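Right after this note come the structures.
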Structure 1
Amino acid sequence: MEEKKSRSQLMTVLKTLSRNKMAIFGLIILLLLLIMGILADFIAPYDYAKQDLANAFQHPNAQHLFGTDEFGRDIFSRIIYGARTSLLVGFVSVGIAVIVGGALGAVAGYYGKRVDNFIMRLMDVLLAIPQTLLAIAIVAALGTGLTNLMIAVGISAVPTYARIVRASVLTIREEEYIEAAKASGTANIKIIVRHILPNCIAPVIVQVTLGMAGAILTAAGMSFIGLGIQPPNAEWGNMLSTGRDYIRGYSYMTMFPGLAIVITVLSLNLLGDGLRDALDPKLRN
């Protein structure tokens with residue numbers, strides 16, 4: 001019975017989402033970017049790191065669709081490989097934030113009192129620091145590189161997910177089935193994992209899509225200032241940073257990486273808005 005109810009709710013959400021043309025558009029763009037990133041080795045016409053100084057600063061043409069940079073590297077190929085890097089940062093950093101923040105929020109909301117007070121005051125301290133500034137501080141301590149960048153962006157987003165999960169847990173823990181589980185002697189950790197967290201998924205899913213957009217922007221911004229992924233690795237932020245020195249004569253060097261960031265963030269935001277409408281019964285048509 002419970003399985004049929006869950007399946008019915010899922011079908012209702014998918015049906016509502018399918019009617020949102022902008023959300024479907026965002027989903028299609030995101031899927032295309034994912035495919036492009038996964039199959040970058042087969043799609044990219046050139047090696048993203050291969051230098052060809054004789055063909056440096058070529059404007060977009062038939063051989064190089066997006067032109068070449070100051071080292072003669074194909075910008076189109078670097079954009080394709082940059083999709084893999086940016087989406088990887090988005091997925092992994094948000095995954096870190098969801099796991100750590102979700103666990104802290106669930107514990108704080110379920111146990112309450114001193115545990116809740118301690119965890120949430122710690123989250124308040126982190127929230128008092130702008131997310132990008134906190135990520136910069138963490139990278140400055142750990143060092144630059146892809147792994148450290150994902151850790152920094154993930155940790156900086158932990159308070160957001162902790163507060164979302166805590167708010168849901170505070171409501172759910174008062175439900176009768178939770179009281180019944182407690183009365184039957186079910187362990188607290190089992191109640192949290194089996195009964196509470198599954199009912200917190202809806203707001204978390206929406207925040208994940210929007211949070212990925214923020215994570216990609218944060219990572220690009222940090223690479224832009226030299227604290228993220230370093231050249232010759234292909235990443236949209238460091239491509240923008242390199243291209244700004246030549247923006248007057250070779251504007252395409254910044255235009256294409258910038259458009260890639262805009263399109264990716266826009267697709268995630270459109271999908272996030274659509275999921276919010278589909279998962280909230282009050283907003284369903």
Structure 2
Amino acid sequence: MKTYQEGLQNELVERIGRAVPDVGRFEVIKGLHLNRAQEMTGPVHSVTYPSFCVIAQGAKEIHLGEERYRYDPYHYLLATVELPAVSQLVEASPEQPYLSLRLDLDPALVASVMLEVGLPAPRRETASVRALDVSPLDTSLLDATVRLVRLAEAPPTEVRVLLPLITREIIFRLLIGEQSARLRHIAVLGGQTDRIARAIQRLRTDFDKPLRIESLAQELGMSASGFHEHFKAVTAMSPLQFQKQLRLQEARRLLLGEDIDATTAAYRVGYEDASHFSREYKRLFGNPPMRDVELLRASG
């Protein structure tokens with residue numbers, strides 16, 4: 001006899017499968033992204049966004065710096081900052097495709113629910129919290145997730161009324177769960193994690209400019225050593241490693257999307273030495289720049 005949770009898991013598989021019959025990622029409702037894949041993948045370089053992620057079928061691994069996170073239908077992933085990460089589908093096939101969802105999280109909405117619930121903000125002096133983690137998916141959170149996905153097949157009026165309510169419920173259940181501190185940090189102003197979030201935004205905007213740790217730390221009101229320590233606690237990378245990944249991902253995008261050579265891409269993302277750029281590109285993506293792009297284009 002099926003348990004209630006097993007019934008919910010089966011319904012989630014069926015509903016995502018119907019909503020996305022083709023391979024790909026689709027934003028079926030504003031802020032709700034459904035994904036279908038039918039084969040395992042090698043490492044894929046991308047950026048995480050503040051979001052709540054659930055897998056209905058299959059499994060995925062995410063590498064953040066030197067840390068590895070695996071989740072599946074029994075675990076959810078919570079990300080609270082935009083970070084360069086490497087992901088890999090480790091369970092997917094045409095017979096049992098990988099099916100998942102991502103719900104974008106608005107920091108202002110998280111703050112609103114925190115105030116309504118009466119949850120305190122993490123104290124300013126609280127240590128930085130890693131920006132991504134995986135936790136068990138309990139029945140109450142799964143139930144709300146299934147009701148969210150049902151809206152993909154609901155009439156517009158129902159979506160307009162129920163989407164905000166279900167989203168708030170999901171945020172509420174995350175706030176009372178084991179990742180409460182992590183989620184609360186995205187709504188907090190003035191703490192160390194907020195300072196790191198501002199540093200991340202600066203690095204994303206000025207990735208092609210020289211990185212001056214001392215100046216950036218001073219702007220944030222932190223010592224250089226304290227900034228380095230808190231940055232790594234949140235992102236699992238040093239600021240220099242973070243900047244390098246941003247530069248190389250942007251270079252890959254330029255090479256794929258524009259008719260330029262590796263030297264031009266290197267200079268446009270901030271490298272002064274094209275050979276150094278090529279070495280670091282190969283170390284991250286496994287092939288020299290032009291060979292990597294050639295293989296990517298050949299694979300579609």
Query raised in the report: Out of 1, 2, which one gives -23000 for helix-only ellipticity at 222 nm (-39500 (n - 2.57) for each DSSP H run of 4 or more, over all residues; to 500) as computed from the coordinates?
Result: 1
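Between 1, 2, which one scores greatest on relative contact order in percent (Cα under 8 Å, 6 or more apart)?
Going through 1, 2 one by one, relative contact order in percent (Cα under 8 Å, 6 or more apart) peaks for structure 1.
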**Report entry** Among 1, 2, structure where distance in nm of label points 7 Å out along Cα→Cβ at positions 131 and 275 as derived comes to 3.4
**Finding:** 2
Requested in this report: Identify which of structures 1, 2 gives the largest calculated value of distance in nm of label points 7 Å out along Cα→Cβ at positions 227 and 243.
Outcome: 1
Report task. Work out which structure the value -0.33, -0.53, -1.13 belongs to, where log10 I(q)/I(0) by the Debye sum over Cα atoms at q = 0.07, 0.09, 0.15 Å⁻¹ was derived from one of 1, 2. Result -> 1
Query raised in the report: If Rg/Rh (Cα atoms, Kirkwood Rh), for residues 67-218 alone is computed to be 1.12, which of 1, 2 is the source?
Result: 1
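Bear in mind that the values in this text are calculations on the coordinates, not laboratory data. For clarity, every value in this text was computed on a predicted model and none was experimentally measured. Cβ atoms are built from the backbone, for glycine too; each structure is taken alone.
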